[in-house]
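Next up: some structures, all given as structure tokens.
What follows is calculated from the coordinates using simple rules that are stated; it is not laboratory data. Fair warning: this is a prediction, and the values are worked out from it, not measured in the lab. Cβ atoms are built from the backbone, for glycine too; each structure is taken alone.
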Structure P
């Protein structure tokens, strides 16, 4: 007896291993997956400008990276004594003009260098709804709590989204023609848009994305949204807000991704990394006991043995 519908997931063609370099861009769900990559010590770069929900925002970021178009004073503004940028998430905000420009341009440079060597680029699309600043007549990635009257909300068409996604791919290929792309649609529901409007938004994203994916080499789709909607079709798999996937749901989708995209050797290494991580987070009742000292010695030896094979692995903050 089957008690759950199963989503068919094609096997990844170019597997991810511990020598891969992975760039993650997009919505807050990419942060969930990005945290898993960091925990398991993969070489990854996650949302250098912070969360970007809309394909237009991702496209604009990649345009700056590839064309090395630095942020300048005209690209930032001050509101309530905080400096912000409409092209970046609020986590890039700063208390001075120099600080925010330094942070923004450092993110561009880091992305430029990492993308050139990337083996995989994972892009998670969040919404088709976007806000245009009325006075500037430009789309923004984040409104930064500026009054609503300053913006006009629009639903991007399938054709506009398709063009934007394709342009983002082309920008990356200017730097790196060999990397694999993995696209996915965020399973997070945007209730502030309205539930009907959220469904329209996701439908536009999925339609546009699959238009781009048809008969394209090195472009792949991972069904995060479909896994949430079909295999995890129950509110027990949602967080308390009933909109975001719960930790169990994120773990479930992560395991499906790992089964599809990770090499068998990397799965073995992940098991060892997890044991080390658990050991590092273990709190001893008596840190000075002989048993704990022996535990620490064995743990350090496990780390050294793993680093002999993979010297870039680091388990401590620099």
Structure Q
């Protein structure tokens, strides 16, 4: 089995020694080519190259951002190609949250996760997962677990700014940044409205979470599940907030933090489950993120479910 391993040398939770051990373990079971990512978009380029060169597997040692780039590189092929015709994806968590890897059932520890994925390789054990796709301003991009418009994307933007100064993206930093940003965010002028084929329209939305699976994210070991019914085997889910005040936020946080399988309830929530397509439109530019990667400000984004898009070894 020919595999290309994409390694993010700046991955948050691994060091050079750990990466060497994991590479040797993978190389003992596969014909392995190792490539380090060096710039934004490099993982997508390497994944396209692996696809074109006929590799059987593209493995990633990195965080959700590197995985997202890799997935987009793998899917940039001719229309009509099915998942079985692409290289399978193999994931080893190396980032700060590792939401996609954990949603697949992998441990958050890269060494433990490597043991499990090697078992999957030995048994040729694969699963086919669906993806989400966002289309905006003439661009499109796939996402593995979530997208967001509004407040959550603003928090990610702020944390990325801190990372640019050399600070690590720890769970504590995300929480502290979210709290500080909440105190200053506009809680009176909602910008967004929801439309779509067969979707009940809604307006006055401050923040929208679009999910391809659950959890949405983690606070340390604790999952955060605003859309607990979302899965790789169904369409897209959405939770929109029409209020950001404490009477709405405090009960909501109590309902979504922790492993839960019941939908949150509240007067000012907009919810969708298992949808093929919908659009969020804003009266003014709002912050936008995909898989925890801040992509700037947008006014209109259409979200689509792409079923059976990718094979994953897990």
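When mean count of other Cβ atoms within 10 Å over residues 61-68 is calculated, the result is 18.4; to which of the structures P, Q does this value belong?
P
Using distance in nm of label points 7 Å out along Cα→Cβ at positions 197 and 221 as the calculated read-out, with 2.6 as its value, let me know the right label among P, Q.
Structure P accounts for this read-out.
If distance in nm of label points 7 Å out along Cα→Cβ at positions 101 and 301 computes to 2.4, which of P, Q did it come from?
On the way: P: 5.6; Q: 2.4.
The structure behind it is Q.
Have a look at P, Q and say which one yields -9000 for helix-only ellipticity at 222 nm (-39500 (n - 2.57) for each DSSP H run of 4 or more, over all residues; to 500), as calculated.
For helix-only ellipticity at 222 nm (-39500 (n - 2.57) for each DSSP H run of 4 or more, over all residues; to 500), the value -9000 is produced by structure Q.
Determine which structure produced the value 1.5 for distance in nm of label points 7 Å out along Cα→Cβ at positions 37 and 245, calculated from the coordinates; the candidates are P, Q.
The value was obtained from structure P.
Out of P, Q, choose the structure whose coordinates give volume of the Cα convex hull per residue in Å³ equal to 183 when calculated.
Working: P: 183; Q: 125.
Structure of origin is P.
Given a value of 16.9 for mean count of other Cβ atoms within 10 Å over residues 13-20, calculated from one of P, Q, which structure does it belong to?
Clearly, the read-out refers to P.
For FRET efficiency 1/(1 + (r/R0)^6) of positions 229 and 277 (r between Cβ atoms, R0 = 30 Å, to 0.05), which of the structures P, Q scores highest?
Largest value of FRET efficiency 1/(1 + (r/R0)^6) of positions 229 and 277 (r between Cβ atoms, R0 = 30 Å, to 0.05): Q.
With FRET efficiency 1/(1 + (r/R0)^6) of positions 29 and 253 (r between Cβ atoms, R0 = 30 Å, to 0.05) as the yardstick, tell me which of P, Q scores highest.
Structure P gives the largest value of FRET efficiency 1/(1 + (r/R0)^6) of positions 29 and 253 (r between Cβ atoms, R0 = 30 Å, to 0.05) among P, Q.
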